[in-house]
Structure P
Amino acid sequence: MNNPHIATIAAELSLDLEQVQQTANLFADGATVPFIARYRKEATGSLDEVAIVAIRDRLEQLEEFAKRRTAILKSLAENGHLNEVLETSINRAKSATELEDIYLPYRPRRRTRASRAKEQGLEPLAALLLAQSGAHPNREAAAYIDSKKEVASSEEALAGARDIIAERISEDRAVRAAVRALFAARALICASVIAGKEGAGAKFRDYFDWQEPLATAPSHRILALRRGENEGILKLQIAPPEDEALAIIEARVVSGSGADSDQVRAAARDGYRRLLSAALESEIRLQSKRAADAEAIRVFSENVRELLLAAPLGRKRVMALDPGHRTGCKLVCLDAQGKLLFTDTVYPGQGEASTAAARTKLAQYITEYETEAIAIGNGSGGRELERFVRSLAQIADIQIVMVNESGASIYSASAVAREEFADYDLTVRGAVSIGRRLMDPLAELVKIEPKSIGVGQYQHDVDQTALKNKLDDVVTSCVNGVGVEINTASKQLLTYVSGLGPQLAQNIVDYRDKNGPFTSRLQLKKVPRMGPKAFEQSAGFLRLRDGANPLDASAVHPERYALVNQMARALSSSVEALMRDSGKVRQLDLRQFATDAVGLPTLRDIVDEIRRPGRDPRNRFEAFTFADQVDKIDDLKAGMKVPGIVTNVTNFGAFVDVGVHQDGLVHISQLADKFVEDPNDIVKVQQQVHVTVLEVDLPRKRIALSMKMDQEKAPDRAPRRPEQRPQNRPPEPRREPKPGSRTKSAPADSTVPAARRRTGLR
């Protein structure tokens with residue numbers, strides 16, 4: 001494969017040329033990221049998924065850039081503008097910005113003031129003034145008075161010439177580059193409230209009179225300001241100090257001190273104010289939005305990864321309870337594979353008779369369905385229901401777990417849920433989702449759109465295509481990293497397996513339903529439309545617990561089964577015996593099995609799998625219990641130390657569930673006894689933590705928490721910040737003391753009371 005972008009990517013990513021070339025070749029051959037990372041280490045030099053994705057994405061970007069270059073060259077040729085010098089400049093352009101700056105003067109456009117002036121024959125006058133040779137403007141302009149061309153006076157002629165000069169200056173590459181650099185370094189983002197929107201936009205009140213350097217504005221605040229603008233509450237402007245911009249332009253285009261230079265100076269100022277400033281503001285708006293989007297998507301994808309890879313309870317018989325006050329608690333019993341066995345509704349807490357009946361029913365169902373664990377949704381009434389369940393005599397050896405039900409309501413109303421449980425209503429489907437989420441979070445959460453599972457930072461405001469692509473990568477990475485049991489996996493889970501997709505996933509399920517459980521990986525080849533390439537890409541990530549070949553339960557790819565047999569023979573053993581005796585395989589000298597196609601990296605992976613076949617890379621499940629007698633926000637008092645679970649991580653801190661149906665905020669300044677640059681360095685979603693309550697704001701239902709060890713050194717109450725809101729809802733900024741001028745700098749990091757109301761979908 002001769003790709004002209006290989007050298008560029010290798011230099012940008014600090015990789016060997018051969019690594020990039022081989023990775024590009026594999027992509028061209030239809031390989032997926034998980035497959036390349038796991039099974040083609042020799043070709044790539046053991047590149048990880050991050051590097052492989054970076055190569056893939058950069059290849060796509062450069063190919064799009066090449067397409068744009070070709071389109072521009074074609075346009076220039078068709079319009080008679082293309083010459084050797086221009087073509088060379090375009091072919092040498094290294095960035096999209098540089099390319100568009102070159103093309104700008106020739107780009108087809110609507111009629112402008114400058115184009116009208118050119119039609120009036122004023123270009124020579126503009127050129128004369130721009131030369132700044134000492135010509136007298138009014139005297140020279142008099143020659144261009146022409147009623148037929150609608151030039152009635154010298155001033156009109158000069159005005160037209162200035163329009164031409166203004167446009168020329170605004171399109172000059174050197175000028176644009178210099179002013180663009182000023183925008184990047186010195187631009188301020190300014191926000192003001194639109195008249196009459198003060199009441200409707202109260203949640204944005206801290207931004208009604210706001211100004212700070214764009215270069216240092218955090219990504220989440222940029223997204224908050226843009227949300228205010230999109231909702232018609234705020235007016236935004238991004239620009240550097242005008243005098244600095246004008247000074248840069250005039251230094252480049254004004255070369256004299258005569259009257260003709262005064263005309264050029266006036267044209268330069270008009271060009272900046274009317275043309276260049278607006279163009280560069282649009283450009284930097286787009287750049288800052290892309291940067292903010294990228295950061296928000298990064299934060300969101302990290303949270304989603306941690307949530308998907310949360311520790312599974314495993315194959316146990318589960319009773320799941322979805323709490324409800326008025327309509328009762330929906331109860332479902334699931335077998336160890338997650339199959340729905342039974343459903344009922346109980347009414348604890350609704351009178352003595354109903355409570356007694358609920359107690360009797362739960363005791364009966366626990367015994368009848370041999371319940372090993374009980375999952376309770378953490379919605380309203382969840383803590384009360386948990387206390388009721390723990391009061392039962394039958395739960396001595398049963399794990400009771402509060403389960404984050406975010407997104408369960410979305411699943412219950414989805415087409416996926418209707419397909420799975422066509423004969424059951426939304427409440428049953430939601431309870432099943434809660435139970436299955438405890439058993440295997442990954443298998444259940446892939447059925448829900450990632451944006452709906454309760455983590456993230458302004459995910460609804462970012463570029464949705466970029467978000468989807470990134471989340472698809474994350475989900476795919478998680479699914480293939482864990483592996484999928486082929487005989488029990490849902491269509492949705494199979495869809496994310498390397499090389500499959502929705503249609504093949506459905507075909508596998510259909511084949512399984514028609515022919516019974518798979519007994520061999522090789523049987524996959526009988527599935528309709530499962531060609532050699534799809535089999536190659538997917539087989540290693542599909543697991544078969546009780547297959548005829550013991551290697552089918554491992555991550556060893558079928559293409560290497562013969563190699564494992566060779567290893568077994570070298571040890572005078574069978575493959576099955578080798579997998580039972582993990583120590584025996586250590587006797588092998590792997591170098592004797594190395595070839596050009598199979599090197600030591602792959603051989604080590606094979607040995608690891610033989611020693612621990614089908615090992616789940618996720619952490620072991622650890623039960624968690626909230627603090628006793630802490631059920632609602634009113635129970636929290638400043639100074640209390642309580643356990644909690646991290647539910648969301650943002651750039652400014654972490655939200656923690658402490659069991660009161662409101663998530664408290666641990667601001668970044670309260671995450672540790674040291675400076676924290678990135679909250680993800682300290683906490684992860686689903687992490688169990690211990691926090692200290694700093695403040696409880698009952699009217700606004702906000703909780704400020706701290707994870708600092710030494711609370712005596714922590715401030716009692718720090719200044720509040722506008723961005724300290726859960727980022728999947730509109731910000732509710734608070735007004736800071738006005739310093740006496742319009743300009744406000746971003747407030748220092750601080751602790752602020754904040755919390756989220758738990759509503760299922762947050």
Structure Q
Amino acid sequence: MFKCRPQNFLLELFILNHLPAISALSFVMAIMGQSTVSFAEEETLELNNVYITGGKDEVLQKPGSATLIDDVALEAFEYTDIHRVLNAVPGVNLQEEDGYGLRPNIGLRGTSPERSKKITVMEDGILSGPAPYSAPAAYYFPNISRMSAVEVFKGPSAIQYGPATVGGAINLVSREIPYDSQGELDVQYGSDNFQRYNVFQGQQIENFGYLIEGLRVSADGFKDLDGSNDNTGFVRNDVNLKTSWQSMGEVSQLFMLKLGYADEDSDETYLGLARDDFERDPYRRYSASQLDNMTWDHQQYQFTHVIEFGNSTLTTDVYRNEFDRDWFRLSGFNDYRDDDNNGSDDFSLVNVLANHTDTQYQPYYDVLTGAASSGSLQQLRIGNNGRTFFSQGIQTRLNQELTLLGLSHSLEVGIRIHQDQVKRLHTEQNFNTLTGGELQAVSGSFKTTARNQNDALALAVYIQDEITINETVVSLGLRHESIEASKTIYGPITGIEESKNTLKQSVFLPGLGVYSQLTDELGILAGVYKGFTAATASAAGETKPEESTNFELGSRFSGSFALGGQAEIIAFLNDYTEFSGTCSFSQGGCDSSQTGEQTNAGSAQVYGIEASWNKELVLSGFTLPALISYTFSHGEFGDQFVDATGAFGEKGQVIEEGYRIGYLPEHRLNAQLGLAKDNWRLNASVLYQSDMRNIPGKGRIDKGDLIEAHTVVDLSASYDVLLNLQLYSTIDNVLDEQYVAGVKPYGFRPGKPRSLNVGAKYQF
């Protein structure tokens with residue numbers, strides 16, 4: 001299954017170095033498994049859906065915050081953007097980027113949302129990031145349209161799902177292999193030539209099962225490129241195959257092979273608008289970004305083996321993900337060369353957009369808009385940020401139900417050996433801009449700006465025991481991460497190794513959680529655990545991993561305590577001893593040589609409150625499901641430091657003690673209400689997000705750094721025409737709210753305007 005690459009020998013050496021620990025854990029798992037063997041004769045294994053939470057019923061008994069978004073909730077609005085799906089989850093902070101969710105930015109409990117790099121993202125329990133240890137920025141994210149559930153998990157049990165344990169984990173659950181022959185064709189069309197085609201078919205035939213699924217999503221985009229009729233949209237393709245075989249008898253076993261291929265071609269850009277241009281027309285796009293384009297392809301290989309005996313289940317996954325991308329995009333002007341100091345620092349894209357009415361900046365702004373031709377200093381630098389990733393490993397976990405000393409134990413022991421890598425090759429060329437916006441390449445200006453590589457080998461082991469004492473569940477967990485990381489710098493032209501820095505990390509992560517059901521209607525929970533985000537190896541020298549001590553305290557309510565529904569309120573505190581950020585182009589201010597470099601910021605605190613309530617009313621034959629979620633978040637730095645790379649705010653910014661963390665709104669409120677009867681359904685969603693900062697600061701937010709509060713309303717409706725035919729319609733942003741989705745890296749960018757989609761589902 002794996003390609004034959006030299007890096008596999010490094011993985012073998014790593015396994016040998018840690019063989020004593022691996023062997024010890026394997027021995028313990030074997031002994032535990034054999035202690036309660038009682039073979040089943042006739043049963044079937046259920047491994048189609050890999051849940052972290054254990055399913056909807058188990059969520060309410062977890063000693064920690066967990067949310068399960070099931071297939072019913074996903075189908076209510078037919079979202080193709082993971083941001084909109086997660087709006088209903090308390091404790092989530094999001095940063096939109098392109099309006100379609102092509103490159104999600106997700107944070108949990110105040111972690112940086114930028115490229116979802118501070119959380120653990122999985123598909124079917126497998127790390128899905130291109131290189132989660134050596135380059136955690138998730139430029140690839142699985143398509144939500146082919147998922148049957150989404151789990152968001154926070155609190156002490158998050159230590160099971162590293163490497164990032166500060167905020168928590170998200171698990172995307174792919175479509176299961178159906179028991180009987182089942183298929184579906186889903187066709188959707190809407191605003192800006194939005195199209196979605198999703199088809200799947202599968203079944204189980206005796207011991208064999210299969211599922212094949214194809215997905216295509218595309219749109220022309222909602223932005224208008226200056227002086228051009230070219231679209232600003234995207235095309236995505238996704239093909240997946242699952243096969244399974246199971247044997248039943250004294251020992252039940254299941255074997256599953258999962259293969260996937262996905263690609264994207266999107267005309268997206270990092271270039272936004274000047275503030276006054278945004279206020280006049282937020283959906284405008286400057287002509288200088290006309291060549292900006294990202295293409296990528298992703299390959300997924302996963303083999304899973306499950307064996308069930310007595311009260312024990314042993315699951316082993318072998319996996320590999322490959323991801324290649326090219327991003328051809330505008331990076332600046334010829335008069336701004338931060339990488340070799342050949343030009344002025346004044347004429348960055350950020351400064352030009354912020355000061356474009358000033359005399360010295362206006363010629364550069366006119367080039368961006370196509371209003372004037374460029375001189376030598378105003379030539380545009382457009383480069384290709386090419387990167388190649390792989391991620392591979394093997395993981396085994398033993399789940400066992402047992403009784404010791406009269407107490408019920410739900411025990412999980414796991415081990416994962418993981419290797420990943422990213423290779424970067426960044427090139428650049430100058431372009432002249434003619435009046436009207438036409439771009440012409442400057443002969444002889446092509447150059448390679450950076451060539452480097454990050455590698456990581458990691459051994460992770462954990463044990464988690466949930467002990468039931470009457471009506472109380474106590475969760476005890478311990479995780480150990482051992483990581484060997486390196487960064488190699490190559491000569492941009494020669495490709496010869498110039499330097500190599502290595503970084504070794506070893507950390508123990510304990511966790512304790514308690515949930516007690518005091519009455520039939522009231523339960524309380526509390527937890528404390530150590531958070532950790534691995535450091536990446538740096539060309540500049542040794543860096544420190546991000547570490548925190550995390551606390552939560554809350555209650556769960558049901559029945560009359562929750563107005564006849566279910567409710568939860570949790571207070572949390574993440575106390576960082578070492579807060580960190582990583583330089584990336586998506587944040588701005590980062591040049592080619594600094595990409596992937598980490599900045600340590602010292603202490604910081606993030607605290608807040610998460611609350612949710614849901615209830616399903618039945619009135620005169622109508623069903624009225626209702627859901628409300630709310631998050632209050634406050635985050636601030638505890639030390640003064642200089643942001644050398646722009647990882648937190650502006651490059652070179654002095655961040656003082658007490659400065660608020662950027663891109664963290666204090667208030668997020670989502671309310672959803674449905675109305676259903678017989679064969680039709682209506683749903684409405686309202687999201688409110690308060691003001692937030694673009695960069696760290698305190699006191700009043702300057703207009704240039706302000707992302708204003710906004711309210712977005714979505715509607716959906718569906719009607720079952722026949723038993724196997726459903727028609728549906730969705731309207732995103734019904735009120736056509738014009739709002740700022742983000743300011744980083746270069747200027748103001750809009751959220752998606754009002755869009756109408758219609759669709760049909762046919763089951764066969």
Structure R
Amino acid sequence: MIRLYDTGVYLVNGTDLVTDPAEVAAKTGKKVNKAEAQQGTMAYGILKSHNQSADMDNLRLKFDSMTSHDITYVGIIQTARASGMTEFPLPYVLTNCHNSLCAVGGTINEDDHKFALSAAHRYGGIYVPTNLANIHSYNREMMAGCGRMILGSDSHTRYGALGTMAIGEGGGELAKQLVGRTYDFARPGVIAIYLTGTPKPGVGPQDVALSIIGAVYKNGYVKNKAMEFVGPGIANLPMEYRNAIDVMTTETTCWSSIWVTDEKTKGYFTIHGRPEAYKELKPAEVAYYDGCVYVDLSTVECTIAMPMHPSNTYTIHELQENAADILHLVQDAANKQIKGAQMDIVSKFHDGAVWVEQGEIAGCSGGTFDNICAAADILRGRSCGNGAFTLSVYPGSMPALAELMKNGRAHDLIAAGAILRECFCGPCFGAGDTPANGEFSIRHTTRNFPNREGSKPGDGQLSGVILMDARSIAATARNHGVLTSAADVDYDEPASAKRRFDASVYDKRVYRGFGHPRPDAPLQYGPNIAEWPAIPALSDDLLLQVASVLRDEVTTTDELIPSGETSSYRSNPMKLAQFTLSRRDPDYVPRAKATAALEALRAAGHAGEDDTLSAALKALGLTAEDAQRLHIGSVLFANKPGDGSAREQAASCQRVLGGSANICYEFATKRYRSNCVNWGILPFTLAAGDSFDGAPGDFIYVPHVREKLAAGDEVFPAVLLRGGETRDMTLYLKNTDAQERELLLRGCLINYYAAKNEERHG
């Protein structure tokens with residue numbers, strides 16, 4: 001059972017949920033003050049210890065460490081260098097688990113890795129070589145600690161089960177930390193995730209996580225809030241089980257997470273040679289939460305998420321009992337969303353069962369030591385068969401793989417027909433084990449967004465992904481591809497496999513240079529590594545041309561900039577930008593380039609030479625003199641953009657193509673809005689009742705935009721020009737603080753810090 005409270009709740013003595021303040025007073029003998037009780041959460045205490053200002057309502061945070069993988073770190077370091085960074089002021093872990101040069105070829109993938117190693121030498125960083133560990137496994141094992149905060153450029157930066165508040169953000173926020181600035185955010189609400197009971201045999205952490213996601217995602221119950229895991233059920237969960245639940249909290253759209261710590265937490269740190277990283281964390285005697293998700297673990301069933309989102313949840317038994325209807329429903333919904341090839345999953349139901357062709361246990365969620373041990377226990381002495389079904393297993397780290405080899409689980413998997421892979425995040429972002437066209441893949445990974453597995457509907461390629469737990473994936477493999485719940489197979493399930501940890505695996509390969517920068521060490525550039533192009537400051541007036549209109553309920557960052565082999569160009573802003581919206585709206589890039597060409601004409605004083613532009617200026621009543629105060633930029637409209645990955649390229653690619661603004665009803669995540677702001681893209685919103693009537697090619701004129709932004713105005717009157725006719729519209733810039741406004745005025749984060757450095761030294 002999962003139940004959402006429709007009011008705030010008090011947690012008394014860490015066990016009792018109470019909604020009536022009078023009952024709290026009766027239990028404790030103390031008067032209850034809501035404001036004081038809000039300070040009783042673990043989240044409040046950690047935020048207070050990291051806040052650089054006296055104002056706890058408006059946080060100015062500095063972190064204990066940071067982490068990035070190879071999709072993001074080059075751009076972050078280049079941004080920070082351009083902003084005045086001379087050394088890494090905090091431990092910065094650079095991992096290489098997203099090496100993605102699967103289809104492109106050449107040297108550019110490893111060139112990025114060598115750039116990162118040289119940056120670690122020069123600025124004093126921590127470098128984790130390729131295939132040694134995925135980003136979150138390394139940070140759990142070596143960097144997390146109770147009461148700490150970690151900032152990562154991957155959206156699944158979550159170490160709450162280890163007492164660490166971790167946040168996944170776009171690279172701009174990491175660059176700010178590297179130049180000594182703070183992470184600025186209004187203090188979030190805190191939602192209690194109250195766990196009770198014990199999971200049934202066969203039920204794994206993905207089942208619990210998907211059940212919670214299914215309950216809270218669509219209603220936004222925890223959006224941009226901190227999830228605080230409490231309750232007696234925590235004691236019944238092994239640490240790796242907790243870690244695997246925790247990492248999936250990103251898919252709820254929460255801001256961060258934190259868990260009660262206990263002797264099991266202490267044991268985890270002791271095993272990993274860091275006993276000093278442990279301290280007890282628990283709420284105060286009375287703690288107030290803005291809401292509560294009550295989870296009875298004993299009632300959770302083996303659960304799946306059907307394409308195209310982790311919140312599209314069903315129990316496996318529910319699917320088995322209603323396969324034809326559910327598959328039809330999911331297929332129809334997917335085909336309305338996908339542009340290009342059409343999905344056929346109805347045909348996967350035959351001979352009385354749902355059949356799949358591929359299983360993947362991988363990454364920060366699936367590739368944990370306990371998950372792999374459980375899968376091995378289910379498959380021991382069995383066979384995956386020699387038919388269409390294949391199973392691949394990606395351990396999260398080499399120390400984990402070493403222990404799997406010692407305890408025999410690696411052999412059990414291989415003997416059953418599974419393939420053991422390197423420590424690589426590929427199946428999570430479309431750069432490894434892409435299924436064949438028309439296939440159905442079951443995965444213990446983090447996401448099943450459209451094309452996240454690597455297919456290209458625009459080229460006639462399409463496969464589908466079900467998210468499910470490693471235990472049920474192993475049960476399905478045992479039945480040669482017949483979708484099977486782990487609750488329906490017999491196997492010996494130990495409470496938790498004994499974990500040992502050999503730190504020497506890291507000691508021999510990881511470069512640890514924090515605190516020892518070498519300023520004279522040269523940076524090693526490859527031919528694909530490019531600097532950021534010059535980005536203009538905000539003009540007096542703005543003329544926007546619509547480049548794309550997306551009417552989907554939610555637009556993910558994977559749609560804004562696809563993952564997979566496109567990430568090979570991650571270190572070259574202009575090359576990567578050619579893939580912007582390529583799988584969602586292939587005409588976006590040529591439209592954005594056409595708008596940029598208009599701006600080039602205008603800037604050169606030749607606006608009248610283009611018939612489209614001159615007609616637009618005339619229809620808007622603008623003179624040649626008015627045109628000199630303009631900047632012409634492209635604009636993207638989407639109902640609710642930004643769900644998914646933290647990758648800033650979703651915004652930066654729009655910007656380097658000449659994008660000046662986004663228009664939406666709301667942003668799906670804080671991190672995507674922050675990415676837009678950091679790259680100088682105006683994050684306009686519409687009122688809930690207003691319609692957006694624009695279409696690609698239309699113009700939107702926003703007069704006095706610079707003046708109004710500088711004054712802190714939130715309402716921006718604008719004019720939509722369509723088919724030679726104009727109509728008034730109203731855009732909004734709400735909840736934009738002084739620093740964000742200055743950043744937008746400067747045009748981007750790099751310009752902002754360059755100006756600050758010039759003021760400081762000039």
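Using distance in nm of label points 7 Å out along Cα→Cβ at positions 269 and 437 as the calculated read-out, with 0.8 as its value, let me know the right label among P, Q, R.
Working: P: 6.2; Q: 0.8; R: 5.4.
Derived from Q, not from the others.
Structures P, Q, R were shown, and helix-only ellipticity at 222 nm (-39500 (n - 2.57) for each DSSP H run of 4 or more, over all residues; to 500) at -9000 was computed from R.
For Rg and Dmax of the Cα atoms in Å, for residues 237-516 alone, the calculated result is 27.2, 82, so let me know which of P, Q, R that is. Could the numbers behind the result be given before it?
Numbers: P: 28.6, 100; Q: 27.2, 82; R: 19.8, 64.
Source structure for this number: Q.
Every number here is computed from the coordinates shown, using simple stated rules; none is lab data. Bear in mind that the values here come from a model prediction, so they are computed numbers and not experimental data. Cβ atoms are built from the backbone, for glycine too; each structure is taken alone.
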